[in-house]
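Taken together, the values in this text are just the output of simple stated rules run on the coordinates, not laboratory data. Remember, predicted model here, so these are calculated numbers, not experimental data. Cβ atoms are built from the backbone, for glycine too; each structure is taken alone.
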Structure 1
Amino acid sequence: MLGFARKEGIKIDGIAFSQGPGLGPCLRTVATAARALSLRFSLPLIGVNHCVAHIEVGKWQSGARDPAVIYVSGANSQVLALRQGRYRIFGETLDISVGNAIDKFARSVGLPHPGGPKVEELARGAKEYIPLPYTVKGMDLSFSGLATAATEATKKYDLADVCYSLQETAFAMLVEVT
């Protein structure tokens with residue numbers, strides 16, 4: 001990329017890298033590579049929040065100004081809003097993210113990775129909703145108990161019904177906090 005930028009006459013002002021949130025080994029690897037590039041090309045090193053970077057790209061593409069957003073990924077779930085030039089977290093998961101919960105459930109019942117698409121596919125064949133733990137505290141969420149309860153529910157209920165109930169419960173929780 002740097003070679004392309006130089007060839008095209010594009011001026012690079014700095015080297016940005018994700019400093020979190022995320023998985024430690026991945027963050028350390030990218031930080032090391034970014035630091036090496038920064039030193040090699042005498043450019044400032046700029047650590048950015050991974051979630052905020054995704055939100056900023058969405059703002060840039062959509063033209064939205066000062067949005068309140070729910071950021072949901074495999075590793076993070078947060079309710080954020082821009083206030084006084086900084087993103088503030090108004091709510092987040094207290095344990096694991098919704099994506100992590102769905103993947104954890106999928107692994108526990110032998111579904112392939114990534115689990116989300118297979119859970120969604122199975123959910124389409126559901127015939128009934130099974131009540132599962134719904135944990136919302138203010139604007140904070142908890143998905144760990146939901147994933148565990150869904151795994152346990154597969155011992156008594158049809159897998160498609162459990163997949164449907166897991167999705168419906170998790171997404172209802174996300175809708176409530178937004």
Structure 2
Amino acid sequence: PFDQRLILRIAPAVAKAAMDSGVATRPITDMDAYMDRLNRFVFRSGLVMKPIFAAAKESPCKRVIFADGEDERVLRAAQILIEDGIAEPTLIGRPSVVETRLKRFGLDIQPDKDFRLVDPQDDPRYRDYVDLLVKQAGRRGITPEAARTLVRTNPTVIAALAMVRGEADAMICGLEG
């Protein structure tokens with residue numbers, strides 16, 4: 001699929017090359033204003049979202065954990081967050097699935113280099129998460145056995161426990177199930 005953000009990279013590069021070579025009939029005097037116009041064109045919600053993106057870039061709360069890390073929308077969002085310096089994503093998902101989908105969708109980010117990847121089947125914090133879940137929800141009927149199952153199979157539970165432990169500043173979940 002066509003990535004609309006390419007317009008924000010290609011059009012200014014072409015305009016600059018045209019100006020530098022002297023073929024531009026109307027040179028751009030204010031590149032920032034030109035970029036703003038392109039941004040509004042590409043992202044129709046630009047006027048509404050621009051202050052939100054600016055605030056997110058300035059926020060000290062950068063660590064965002066995504067429960068549905070294997071979902072295409074999450075993978076694309078993670079790339080945007082990384083490229084634009086908005087947040088440091090952590091994705092929950094099976095490494096083989098995430099890596100396959102990154103390649104399939106042509107995304108240029110890598111686990112453990114650009115973002116953290118939590119494998120629900122093999123995470124060193126597994127026991128800590130189980131103990132915390134039993135401590136937090138044991139009075140509501142969560143047994144140690146149920147907690148072990150939830151921590152292995154429910155990425156939303158893993159993300160919530162990471163939040164409680166202070167490993168993330170924000171959690172995004174609910175895309176699947």
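What to note about this one:
- Structures 1, 2, by FRET efficiency 1/(1 + (r/R0)^6) of positions 54 and 134 (r between Cβ atoms, R0 = 25 Å, to 0.05): label with the highest value: 1
- Given 1.08 for Rg/Rh (Cα atoms, Kirkwood Rh), calculated: source structure among 1, 2: 1
- At a computed 16 (relative contact order in percent (Cα under 8 Å, 6 or more apart)), which of 1, 2: 1
- Looking across 1, 2, the calculation of percent of Cα pairs over 18 Å apart, for residues 14-101 alone that yields 53 traces back to 1.
- Read-out distance in nm of label points 7 Å out along Cα→Cβ at positions 6 and 78, computed value 2.3, structure in 1, 2: 2
- Each of structures 1, 2 was scored by distance in nm of label points 7 Å out along Cα→Cβ at positions 22 and 38; the highest score is held by 2.
- Each of the structures 1, 2 was assessed by distance in nm of label points 7 Å out along Cα→Cβ at positions 94 and 142; the largest value belongs to 2.
- Each of 1, 2 could give semi-axes √(5λ) of the Cα gyration tensor in Å, for residues 62-117 alone, but the derived value 15, 12, 9 comes from 2.
- Which entry (1, 2) yields the derived value 0.95 for FRET efficiency 1/(1 + (r/R0)^6) of positions 86 and 166 (r between Cβ atoms, R0 = 35 Å, to 0.05): 2
- Structure responsible for 3.7, with distance in nm of label points 7 Å out along Cα→Cβ at positions 110 and 150 calculated and labels 1, 2 on offer: 2
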